[in-house]
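Next up: some structures, all given as structure tokens.
Readers should treat all values here as calculations from the given coordinates under stated rules, not as data from a laboratory. Here the structure is a predicted model, which means the values were calculated and not measured. Cβ atoms are built from the backbone, for glycine too; each structure is taken alone.
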Structure 1
């Protein structure tokens, strides 16, 4: 008696159907990992930014640097502070008041990161710096979902985090 070995047609069809169902469930989840990556990136930047603001505020208070320029030993050494001991610029300005260029310089001055920031999209930055009232606004540009956060120069708080 000669027995043949191999899969029957029913077994083969069953395996193909199971693989198709698995693919229908798994592929959308794999494709959605990009969104999770963007969420993680945004959460990381917001956390780093708030930590840098808190650290710089404490250093400014300890060194009695309120209203002065270029706090030594912090960031690139060119961060300027307002009367509340909060980062206000990197170009010799210690007053409250937001404009996009100042916000960009604050981001660059307090964070040591590979993420780029600019006031225009011409250089294709990761974050677009702008203003929201008297606060700085940083909008993440690498995702179709709007992700942004605001920095309050008078309070030192990261506010209005959208889709972290």
Structure 2
């Protein structure tokens, strides 16, 4: 399994992971358009401006996806997803750890952040295993109903002395 820069041919498979309004909004946020077209999907994930990565299996199959950007001085992970057929296999942890490492190095920071739905215990458990914990959002919390903010130095980073 390898995390590498996402390619446009991954988008069709990625779009199939979000078959309804609820799953789409839970993943992409309340402003993500649904039903989406290929064009609106690309616009709403900011394909042209955000670093996007795909977790690829041994046979070239898309197993995960995630993005990152600088937010409040941290590498903010966003739009994290594992293929519905691959969930429950600890791939989320692998995705978060590898994307955190790439993003922090690229952005020159040593901490990450993310938003997660408070009623998604599997994701919260995954993020905690990766070194994240709940934190107060610095400043005005964006209008992301039902989301909590987590920050951390993922387990792959040595602590600052």
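If semi-axes √(5λ) of the Cα gyration tensor in Å, for residues 5-76 alone is calculated from each of 1, 2, which structure is the one that comes out at 61, 10, 7?
1
If you work out mean count of other Cβ atoms within 10 Å over residues 13-20 for 1, 2, which one comes out largest?
2
For the read-out helix-only ellipticity at 222 nm (-39500 (n - 2.57) for each DSSP H run of 4 or more, over all residues; to 500), a value of -13500 was computed from one structure; give its label from 1, 2.
Answer by label: 1.
Given that percent of Cα pairs over 24 Å apart, derived from a single structure, equals 30, which label among 1, 2 identifies that structure?
2
For distance in nm of label points 7 Å out along Cα→Cβ at positions 69 and 101, which of the structures 1, 2 scores highest?
Sorting by distance in nm of label points 7 Å out along Cα→Cβ at positions 69 and 101 in descending order puts 2 first.
Which of the displayed structures (1, 2) returns the greatest value of distance in nm of label points 7 Å out along Cα→Cβ at positions 117 and 133 on calculation?
Values: 1: 2.0; 2: 2.7.
Once distance in nm of label points 7 Å out along Cα→Cβ at positions 117 and 133 is worked out for each structure, 2 has the highest.
Output the label of whichever structure in 1, 2 has the greatest value of mean count of other Cβ atoms within 10 Å over residues 53-60.
Evaluating mean count of other Cβ atoms within 10 Å over residues 53-60 on every structure, the highest lands on 1.
Among 1, 2, considering only distance in nm of label points 7 Å out along Cα→Cβ at positions 109 and 149, which has the greatest calculated value? If you can, show how the numbers build up before the last one.
Numbers: 1: 1.9; 2: 1.1.
Largest one: structure 1.
22.8 is what came out when mean count of other Cβ atoms within 10 Å over residues 61-68 was calculated for one structure; which of 1, 2 is it? Can you show the working numbers first?
Working: 1: 13.8; 2: 22.8.
It traces back to 2.
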